[in-house]
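Every read-out reported here was derived from the displayed coordinates using simple, explicitly stated rules and does not represent laboratory data. These numbers come from a predicted model, not from an experiment. Cβ atoms are built from the backbone, for glycine too; each structure is taken alone.
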Structure 1
Amino acid sequence: MSNDAMAVPRATAHTVERSSDLRRPLSRGIRERAIEAPLLLAALVSILTTAGIIAVLAFETYEFFTAVPIGQFLTDTQWTPLFSDKHFGIIVLLSATLITSLGAMVVALPLGLLAAIYLAEYASPARRRTIKPILEILAGIPTVVYGYFALLFITPILQTLIPGTAVFNGLSASIVMGIMILPMVSSMSEDAMAAVPRSLREGGYALGAAKFEVATKIVVPAAFSGIVAAFIIAVSRAIGETMIVAIAAGMSPNLTLNPLVPIETMTAYIVQVSLGDTPYGSLEYRTIFAVGSSLFLVTLLLNIVSQWVLKKFREEYE
């Protein structure tokens, strides 16, 4: 057979191979675009959900403020939208929310920071692997269980120690909320401390500093941004807590700074109205959206502050 005859199949095979190489990148691009579409949809779910929540809150809140002046909403010292003599002073619910949240911070912040210092600086790796998961179990307990724990266990103790404490009170709710958010503070703070380079610790030890001095004067300041962010996120979690305050603190809208009496937080009021006794579309019904918008703005402000603190004081190490 001549060389010209042998050249034909070789050319044909080469052409098929080249066409296969051209189709392969094309099919790969189609597969990548097909995968990209559901991934983008998954990423947009949270954005679309947030937009939907904001839209519902904004519409219903606007309808509420067409009937109630915003000045009255911000300055009135009574909150009685479910009574015949109606008042819409959000400051009553806001003060109760701040009382319980600040009380929770008094419990959670020092204990959480001390636990984080122990886990990051004192505990051995084996002990850290044991203690940290046990501590984080507290975050998995249902909040309704925490609420009844506050009502049936903490409140009787407070009534024994502080005579005159009401059955429903803000103090027991604050204590139990502090216990609930304790794992959040300790875990995030410990992660921030663990990110501090070992060389900073060794420099402190080389200068003769004790372990506690290294922990409190070198590690904690170096991890300051992460610790503050943990605190702010924990505050946001406490402000948005519902079942503990609804069960333990009561549903009495009193404008007071006394944590030993019944109070009603913003989330507890939303639970009260959402039980189904309020007609849909009524002014009383729309109060939950006005309260929800106020709560949303408070937590949004805290998150903005948290991000600012992270950017302002973040330490970057190589």
Structure 2
Amino acid sequence: MKPVSDIKISTEMSADDLIRAFESAGGFTAKKLAVATNIVEAMLEDEESVTFLSFPADIIATGTRGVIASLLRDKLVDVVITTCGTLDHDLARVWENYYHGDFLADDVKLRRKGINRLGNVFVPNESYGIILEKKLQPIFSSIYEENHAKEFSTKDLIWKVGEKLSNEVERESSIVYQAYKNKIPIFVPGPFDGAFGYQLWLFWETHKDLKLNLFLDEQELSDIVYSSKKSGAIILGGGISKHHTIWWNQFKDGLNYAVYITTAQEWDGSLSGARLREAISWGKVNEKAKHQTVEGDITVLFPLMIAAIYERLYRKKSRTLHDIRHKAYTNENETE
């Protein structure tokens, strides 16, 4: 047994120093976060492993969007699986601002003022539905006119939208743009569950030869999984993005590395509440995998974890973030 150590705070302490102190301190969720950070580090440095990142849309309304955009910018993840709302919030924030709000705000008054509340984030109508319709309809029209084939996978359509952001001032902050720029596939298994999907349906109303082919996305996911020697996943929150990630990885004997951050409870039997150990019984996480579930708010824990990861990777002499590892999976479009 290891003795519990006190955390010694100092003015020189970095994010990584604090995470390492959590490991020695043995304090409840703090210890879990330290173990999870070690697993993510091992995952990213394993040259044989493909790294999946899955997350729900709500965190993209917060500053955590910037952490995810950085991971794509620096090519530290290989595959993204998320929800339609991620496209909504990411694209809307390229053109308009979201604002600080309050969990206890009067929702009736907000409705009358045309302000939508997402937790303690305020999203005015002009920053969401109005701006998305104004911007996406011309983008869809341009993509439609430029491509002879009118059938797209969600991944390819998202990349094409990302390409259309190339002249936007705030493009570098965008997850969609960084995915296009760095040829990192984004898969959205529920593409109509949000404003982006609604705007696409609205465009289809007058362009009935437009087709969104989800089978193409599933085929590419299949190719990625079956061609990988190992795989790891950073899973933020539950729902369809979590399940699609672990679902596909069951076909290669499960994830070899897995970290899950959640606020959901296990006792209701939900997928979101299910700990990673439960996924072992389904073959979605390998029985020998390094895995850790961490209970807590993604917007607090994830930036802290990734700040520590960046410190560790930069500390390694004669290596840059772009050549930390040679990934087992390289998208065939990356050379185009």
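Quick check for you: by Cα Rg over 2.2 N^0.38 Å, which of 1, 2 is greatest? Working shown, then result.
On the way: 1: 1.48; 2: 1.02.
Once Cα Rg over 2.2 N^0.38 Å is worked out for each structure, 1 has the highest.
Given a value of 0.15 for FRET efficiency 1/(1 + (r/R0)^6) of positions 41 and 273 (r between Cβ atoms, R0 = 25 Å, to 0.05), calculated from one of 1, 2, which structure does it belong to? Numbers along the way, then the final one.
Working: 1: 0.15; 2: 0.40.
Traced to structure 1.
Taking mean count of other Cβ atoms within 10 Å over residues 97-104 as the criterion, the top-ranked structure out of 1, 2 is 1, with the highest value.
Of structures 1, 2, which gives -14000 when helix-only ellipticity at 222 nm (-39500 (n - 2.57) for each DSSP H run of 4 or more, over all residues; to 500) is computed from the coordinates? Label of the source structure: 2.
Out of 1, 2, which structure matches 0.95 when FRET efficiency 1/(1 + (r/R0)^6) of positions 89 and 177 (r between Cβ atoms, R0 = 25 Å, to 0.05) is calculated? Display every interim value, and only then the final one.
Working: 1: 0.55; 2: 0.95.
The value was obtained from structure 2.
Out of 1, 2, which has the highest value for mean count of other Cβ atoms within 10 Å over residues 81-88? Let's see the in-between values first.
Details: 1: 14.1; 2: 25.6.
Max of mean count of other Cβ atoms within 10 Å over residues 81-88: 2.
Using the calculated result 19.4 for mean count of other Cβ atoms within 10 Å over residues 145-152, pick out the matching structure from 1, 2.
Working: 1: 19.4; 2: 11.4.
Matching structure: 1.
Taking distance in nm of label points 7 Å out along Cα→Cβ at positions 217 and 233 as the criterion, the highest value among 1, 2 goes to 1.
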